[in-house]
Structure I
Amino acid sequence: MKVYRHADRLLATSRGHPWDTAIDNPDERYYDFKAHADLIPEVLEDFKPWSRYPAIATFYELLRWINGPESVVESNDCAFQGPRPNESRAFPKARECTGRLMILMRRLALNVSYEVVTDLEERALIQLQGLDSEFEWGAVGTTIAKVHFHTLPSAPSGFQLCISFWAWGDTDDDAMSSLDRTLSNLTRALQLLCRTTVRPS
């Protein structure tokens, strides 16, 4: 699986936590899955059309774990685009799907420190690079994005880690199978990361 730092220009604009509604889709809004994990399969509209595939159940389980009691991080946002024509010459397959997951340290004040979030990114990359190196049809890229924390005193600016993921295949089924493997690898990496992270007091 390919793993790298991803320079995503779309993430240059600062975002919020918690955020109200998406600019391009007012039906989308922030949900606190720490408190309402049961909503995960109900409110993620990007994922619903593809819910028949095991990859989507794998993603839902990843979200539940990230927002559950064993994790030191939480989710802020996610998105998904199902299989479509592949435009990347680096991966000679007909179909591609892609998505993203944004995570924060559970203790929100820690995310005001750029050093804390870059350390989180570095440790995530280390865990990912050690997994499933023979797998060719999945990729994960990390980007540090700016965020305003509306619930902290003075609403300070800070940072969050965006994890983008891609998968390829000759057919939609192949691409979604590659996605399932990619997300399984991502789940394992984040679980290893959290197990080696000292919980803030």
Structure II
Amino acid sequence: MRVARQRDDTMTKRIIAESCAGAVIDVQDFFLTQLEGEEARGRMEANVVNFARLLNYFRIPIIATLERPVRGKGPLPRALEAQLADAKLFEKDFFDLTKEKNIRDHLARLKKKQMIVAGCETDVCVVQSCLGLIDLGYEVFVVENLIFSSARNVETALARMNSAGAVFLTYKTLYYELIETVDGSRHADATSAAFGEFPEDLPDHA
């Protein structure tokens, strides 16, 4: 099933919580260890955990992928796995997650038109998955400070996603844009009324 493709000039380009699903792509030990230094790895893990917590709070469904062979590439970090307990976890053989029929079918059943993407590698699985999602008609939002790669230069991949129609934003922008969409209000009481008490320890920036 394909999402109805809209012309670029009619696409929303703004995040609407009830229209969203999230994708956490291949945040596995093998890829995380390629980040330079324990501090960088710890920071990325913490940021992706907070991304999952944020989407969970707004009841945005999440899919997570693991690149095969999982025995070689590793599982999700434990803290992230805990936050993705209600997410749908898929193993994949393709770099582009949309080439996996079970993932494509699951996303179609969610009936969401927007996808918020985090994970790795920026210049391989992220770029190919974003291009695949765009080709299926999804509005794709890439959280730029929550994607990473073993490559130092990923500018070409970023430019390619941008030219294809992906919208880049930061975790902080995502945080406040989701809050803004609650009944058109930024006020904490409106958010709490809609989704329950907001977690006080959830940071607004990565």
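Read the figures in this text as sums done on the coordinates, not as results from a lab. Owing to the predicted nature of the structure, the values given are computational and were not obtained by experimental measurement. Cβ atoms are built from the backbone, for glycine too; each structure is taken alone.
Among the shown structures I, II, from which was the value 31, 24, 12 of Cα extents along the principal axes in Å, for residues 52-99 alone calculated? Corresponding structure: II. The maximum of mean count of other Cβ atoms within 10 Å over residues 44-51 over structures I, II, that is, the highest value, falls on II. Sorting I, II by distance in nm of label points 7 Å out along Cα→Cβ at positions 124 and 140 from high to low puts II first, with the largest value.
Where does the value 15.7 come from, among I, II, when Kirkwood radius over Cα pairs in Å, for residues 60-155 alone is the thing being computed? The structure behind it is I. When relative contact order in percent (Cα under 8 Å, 6 or more apart) is computed for each of I, II, the one that comes out at 28 is I.
If semi-axes √(5λ) of the Cα gyration tensor in Å is computed to be 26, 19, 16, which of I, II is the source? Only structure I yields this read-out. One of I, II was used to compute helix-only ellipticity at 222 nm (-39500 (n - 2.57) for each DSSP H run of 4 or more, over all residues; to 500), and the answer was -9000. Which one was it? Structure of origin is I.
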